[in-house]
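What follows is a group of structures, each given as structure tokens.
Every read-out reported here was derived from the displayed coordinates using simple, explicitly stated rules and does not represent laboratory data. Being a predicted model, the structure only gives us computed values, none of them experimental. Cβ atoms are built from the backbone, for glycine too; each structure is taken alone.
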Structure 1
Amino acid sequence: MDPVGAPLLRLGTRGSALALAQSGMVARQLAELAAGSGDERVPGVELVRIKTEGDVNQGPLAQIGGTGVFVGAVRTALADGRVDVVVHSYKDLPTAPADGIVVGAVPVREDPADVLCARDGLTVAGLPTGARVGTGSPRRSAQLRALRPDVEVVPVRGNVDTRLRLVTDGHLDAVVLAASGLARLDRSAAITERLRPEDMLPACGQGALAVECRTVDRQTAWYAGALNALDDPATRAAADAERSLLAAVEAGCVAPVGAHATVDGATLRLTAAVFSADGQEQVRGSVTGPLVDAVALGVELAEDLLTRGAGRLLAAPR
């Protein structure tokens with residue numbers, strides 16, 4: 001409790017600009033929801049910065065353990081009781097559950113699309129032959145090669161501003177980034193083209209946030225009601241469908257798998273594809289069903305893709 005009796009919420013986060021922006025947004029929302037109407041004791045929030053393996057090791061994600069390397073240290077701090085909740089980009093979370101930890105809330109999703117940020121306002125179609133386009137994602141790389149096999153895909157790591165500087169400084173002609181991250185950092189002006197899911201399927205869970213807490217606190221902690229209020233059922237269902245597909249095809253977070261779920265009332269539609277590394281082969285499909293069956297729909301589509309050869313693409317050397 002703080003000196004005037006208001007509770008204090010300790011929120012664990014990575015220290016990157018995007019992680020802090022996302023965590024700060026969630027912190028404000030939770031504090032307002034926990035305060036309740038007419039309650040003057042607005043809870044305080046402390047952002048606790050946690051350094052992860054992915055922040056320290058700048059090697060390719062596929063070689064150092066996938067995007068799960070951004071999660072381990074944050075989850076350890078939560079399990080140890082050093083923080084009360086943690087905020088992740090949902091696409092960074094491994095699909096396997098963590099003992100004693102649960103996703104307490106999935107806020108309303110930001111735009112899940114990938115976008116091109118290019119010099120001179122260029123679009124994918126307008127890039128010159130041999131243009132150098134940066135991305136650290138095998139999924140984006142494969143789809144970009146399918147769209148434009150004549151461009152050079154350059155592996156890059158680093159935060160959003162670092163990647164954008166590669167374009168403004170002339171080292172690259174363009175980079176492919178997530179629309180959601182740019183929006184949360186107020187960098188959407190850098191976008192030169194929003195890529196349609198038909199051309200580039202996003203990562204499973206892209207644009208969504210996952211607020212994790214300890215399982216024992218999910219219903220009993222003073223902030224449990226705020227988590228319930230922050231949770232958006234449509235966003236959670238869409239993320240559940242996409243992530244259950246990813247788990248069922250037994251692919252990691254950095255595998256060349258894209259998925260996009262949309263919700264219309266009580267109906268969910270899921271489209272997904274698995275790509276070869278060079279983008280020249282893909283197995284794509286869609287499924288539609290009740291929103292309450294989101295997880296089962298993801299599994300159903302995964303089984304369909306595997307039956308039609310997706311496993312062979314995932315098993316191919318990269």
Structure 2
Amino acid sequence: MNHIVSAEGLRKRYGTTTALAGLDLAVPAHTVYGLLGPNGAGKSTAVRVLTTLTRPDAGHATVAGHDVVRRPERVRSSIGLAGQHAAVDERLTGRENLRLFGRLSRLGRRGAAARADELLARFDLADAADRLVATYSGGMRRRVDLVASLLTAPAVLFLDEPTTGLDPRSRLEIWATVRELVADGTSVLLTTQYLDEADQLASAVAVIDHGRVIAEGSPAALKSRIGSQLDVEVADASSVDSARTVLGTLAGRPPETDPGGLRLSVAFPGATPPLPEIVRMLDNAGAVVRDVGLRHPSLDDVFLSLTEKAARSEVPA
């Protein structure tokens with residue numbers, strides 16, 4: 001597989017703090033690849049290393065085929081970066097901001113102006129282009145910041161928590177922009193603490209904790225590690241034993257019962273039988289069922305499960 005970003009054994013320390021502890025990544029081209037992790041997990045440090053803003057203490061990484069330590073100038077010419085906070089000047093208009101960034105990117109006066117106009121039109125910012133950025137909403141500022149990172153048509157776009165602090169409508173606008181970029185061939189490495197954001201955008205994610213990857217795969221594959229939870233509420237106490245037997249047989253483990261004694265829950269580690277089949281088995285066993293519910297895991301569940309396991313493994317015996 002063609003990997004647009006790869007990292008092997010990246011390490012970085014700040015004094016006594018280990019930010020990266022042997023990070024390995026392999027990011028496919030033309031996709032959104034998500035980096036998830038709690039605060040202090042190493043996500044932003046990984047982005048800083050991969051974008052040549054920080055030199056690693058050890059390890060090796062390439063972006064768009066260029067070594068981040070040996071050929072940083074080649075890396076910089078191949079990437080765009082939108083950090084956690086919009087880096088636009090509120091005293092300038094949106095158009096002036098983009099032209100300024102274009103000039104700083106050595107597009108030349110005419111090239112910067114043409115590219116700015118092109119991107120403003122493409123991302124529906126033309127109507128507000130000549131207003132001061134100070135008058136923009138938070139979502140519009142983030143969109144201008146994101147557009148600024150696209151002035152040089154980068155092969156790889158790094159988005160470091162791009163929707164932090166945005167309202168739901170603005171988040172959806174950023175998501176739509178990211179999807180459009182990937183459809184046009186841009187590769188995106190996204191760090192986020194919003195699990196639904198990674199679920200919506202990323203075709204693959206890596207969960208980072210304590211500076212290393214603790215799990216990797218598609219959102220669906222990571223969810224399958226946890227499985228689904230089946231909740232059954234029976235009508236009366238006479239149905240509890242038969243329902244417990246059915247659920248225990250299906251899941252290979254005894255179900256849990258709530259304090260009221262009429263609701264039973266069991267987790268399925270793998271594929272869950274269809275609900276109609278479960279209801280039929282309960283009925284055949286003589287259980288009178290009041291309610292049946294199947295809850296599929298979210299990435300939040302995966303995240304909490306994985307990071308809790310990692311935290312327990314760090315505790316001395």
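Couple of notes before you dig in:
- At a computed 1.10 (Rg/Rh (Cα atoms, Kirkwood Rh)), which of 1, 2: 2
- With Rg and Dmax of the Cα atoms in Å, for residues 35-82 alone derived as 11.0, 31, matching label from 1, 2: 2
- For the structures shown (1, 2), distance in nm of label points 7 Å out along Cα→Cβ at positions 147 and 251 is largest in 2.
- Top of 1, 2 by Cα Rg over 2.2 N^0.38 Å, for residues 99-226 alone, largest first: 1
- A value of 1.05 for Rg/Rh (Cα atoms, Kirkwood Rh), for residues 155-258 alone, calculated from one of 1, 2, originates in structure 1.
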